[in-house]
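Have a look at these structures, which come just after this line.
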Structure P
Amino acid sequence: MSGIGFTVVLLAMVIAGRIYEFRAVKRDLHLYPPPGQVVIVGSHHLHLQCMGRGKPAVIFDSGAGGTSLDWRGIQHELTAETRVCAYDRAGFGWSDPGPSPRTSQRIVDELRILLKNAEVAPPFILVGHSFGGLNMQLFAARYPDEVAGLVLVDSVHPQLYSRMPHELRQDLSGQLFALRLGKWLAPLGVPRLLFPPVATQRLPRDLQLAANARGYGRHVYSALYEEAIAFDTSCEQIRSAPSMLESMPLTLLTRSKPQRWPSKVPVETAERTWQDLQRDLAGLVPGSKHVVVENAGHFIHIDQPQAVVEAIKEQLQFARK
């Protein structure tokens with residue numbers, strides 16, 4: 001095949017891929033419209049779903065690649081208690097992509113604007129899973145007057161990579177390459193054809209279909225990549241933030257089942273470090289409550305949602321005294 005012929009074929013494939021992805025996105029939005037409200041936040045829109053009434057409001061932030069759907073069951077459990085709001089960070093779920101860099105500080109600032117524009121007033125009880133827990137730590141540290149309590153669900157520690165075995169950090173470059181590749185191929189529909197969706201694969205079937213559809217969104221890989229390359233900066237932002245007030249109620253929920261890491265580091269070695277970091281997080285606030293949740297992996301809020309519900313209820317009781 002001549003160079004011109006190859007170029008024509010390649011161009012045809014690109015056009016076909018763009019058309020396929022465009023139609024797939026349009027179909028997904030028709031089948032699974034935003035369950036909450038889409039709110040303007042500066043240059044883009046973020047999706048927020050609130051249920052129930054009362055104060056303080058509970059605000060949820062998901063782990064990497066997660067969506068507001070991850071918290072749906074817990075939201076329903078708490079609607080009789082207070083207002084509960086889950087949102088999609090920029091680029092995930094039903095939210096537009098946001099400006100770079102995607103650091104925790106930018107994410108926190110966007111969340112505050114989102115809540116203000118949606119008329120969800122502080123104080124808040126913040127609940128964050130994994131990377132979402134990192135963001136909520138920064139929110140609580142920067143704006144303690146707006147926070148009534150903090151629940152961290154197997155949260156990332158800001159010293160994760162500096163304390164983990166060196167091999168784990170080396171493997172990060174391979175993960176970044178895969179995300180970068182997905183970022184460029186997603187608009188052509190390639191991940192939708194060849195890769196599993198970027199979404200939690202543990203939800204009830206009715207939610208899983210919607211989560212998978214949103215997990216194939218063309219902005220998801222870009223959002224994951226942008227958060228990943230800004231991760232060190234996010235950790236530094238938290239390390240340099242003011243210490244949390246001693247009066248900040250903190251509940252830390254930690255997994256009991258080891259997590260397999262995408263590296264050659266033995267699971268036992270990585271897990272030992274993770275558990276040490278969890279104990280360090282619990283030590284941030286004197287009198288904090290640290291619970292190792294039985295029969296729960298990294299996704300505690302899906303494996304054992306009642307543990308998260310009870311932790312939030314305790315925070316609500318404390319805040320209302």
Structure Q
Amino acid sequence: MIEYIKNIRKLVGHERILYVGACVFVHQDGKLLLQKRLDNGCWCSAGGGTELGETIEETARRELLEETGLSANTLELLGIFSGKELFYTYPNGDMVGNVSVAYLCEDFSGDLIRQTDETSDLRWFPIDEIPENISSPDKPAFARCLEVLNERATHRQISDFVIEPVDAHRNYVNQQIKESWGGPLIASKGVLHDTRTHNGFVAVSKNDVVGYILYNTVDGDCEITVLESLFERQGIGSALVNTVIHVAKETGCNRIWLVTTNDNTHAIRFYQRFGFSLLAVHINAMEEARKLKPQIPLTGEDNLPIAHEFEFEISLVSCGEKCEW
């Protein structure tokens with residue numbers, strides 16, 4: 001505890017006081033460095049209170065060095081967090097209202113050294129495997145940090161990727177479909193599909209899946225049942241669709257078709273730019289779809305009601321040799 005806080009405590013006891021400090025989230029290669037507090041057993045970032053006469057950034061650098069052995073070469077401001085959500089009572093009964101200035105550090109030097117007076121562990125966690133017991137004063141800044149890192153990952157520039165059959169990546173694709181569509185079952189035009197039985201392809205960049213497509217062929221018609229590009233505007237979706245078109249032509253299919261919902265304006269624009277024709281709009285089709293799959297939400301992108309199905313197609317008979325874009 002810093003000296004002037006000790007002096008304040010002598011006067012006010014356990015009463016709540018304003019406590020200003022800084023915290024630093026260290027990120028490298030998709031992992032965050034967290035430390036486990038001795039007082040509450042929860043995980044947190046590096047950080048602590050500001051000394052009198054010290055700037056907030058000086059606090060952040062000092063605390064990071066003291067608690068981890070790392071020196072911050074650069075610090076990026078994530079935000080300033082305060083309010084009742086940051087009220088905290090220490091195990092000894094001392095109450096504080098935290099004002100926390102949070103930083104992200106991705107450029108650092110030094111070797112990890114755990115400071116044992118306040119922490120019991122120091123560990124790197126993948127950002128999709130963060131422990132649940134995050135120390136409560138850290139949670140708002142933590143949420144902002146993950147939001148920033150996930151947004152950057154989404155807009156990551158993919159320099160190159162290869163298209164592979166889905167088989168070796170089936171478990172990953174199944175999990176992604178569960179997260180994006182609420183499970184393996186997909187409804188289209190009054191039919192419920194189990195996507196786990198569908199053929200497909202994935203786009204892979206540096207051993208990471210960056211997009212996937214699944215399709216189902218019935219009576220010479222090839223339906224694209226799922227298409228997701230994890231990184232936008234980098235040609236991933238187009239490459240996946242072209243791969244399915246090539247397979248559909250080779251197997252003698254008459255057309256490629258799909259449905260998407262009225263709220264998915266991004267997909268509607270993509271398919272039209274790609275060269276799909278709008279074949280039909282199935283008004284209120286989602287009422288029937290929800291009878292097959294009740295967990296389909298009522299609203300979707302931009303809070304638009306999910307009500308209608310838009311059916312698109314590319315005729316493989318009429319397009320001749322020019323079936324790739």
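Each value in this text was obtained by applying a stated rule to the coordinates, not by laboratory testing. The structure displayed is predicted, hence computed values, not measured ones. Cβ atoms are built from the backbone, for glycine too; each structure is taken alone.
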Given that distance in nm of label points 7 Å out along Cα→Cβ at positions 296 and 312, derived from a single structure, equals 1.8, which label among P, Q identifies that structure? Q
I have 1.1 for distance in nm of label points 7 Å out along Cα→Cβ at positions 136 and 152, calculated from one of the structures P, Q. Which structure is it? P
Between structures P, Q, where is mean count of other Cβ atoms within 10 Å over residues 48-55 highest? P
Quick check on the output: 25.6 is mean count of other Cβ atoms within 10 Å over residues 64-71, derived from one of P, Q. Which one produced it? P
Taking relative contact order in percent (Cα under 8 Å, 6 or more apart) as the quantity of interest, name the structure among P, Q where it is greatest. P
Work out the source of -15000 here, i.e. which of P, Q gives that when helix-only ellipticity at 222 nm (-39500 (n - 2.57) for each DSSP H run of 4 or more, over all residues; to 500) is computed. P
For structures P, Q, which has the highest computed value of Kirkwood radius over Cα pairs in Å? Q
Out of P, Q, which one gives 1.4 for distance in nm of label points 7 Å out along Cα→Cβ at positions 216 and 264 as computed from the coordinates? Q
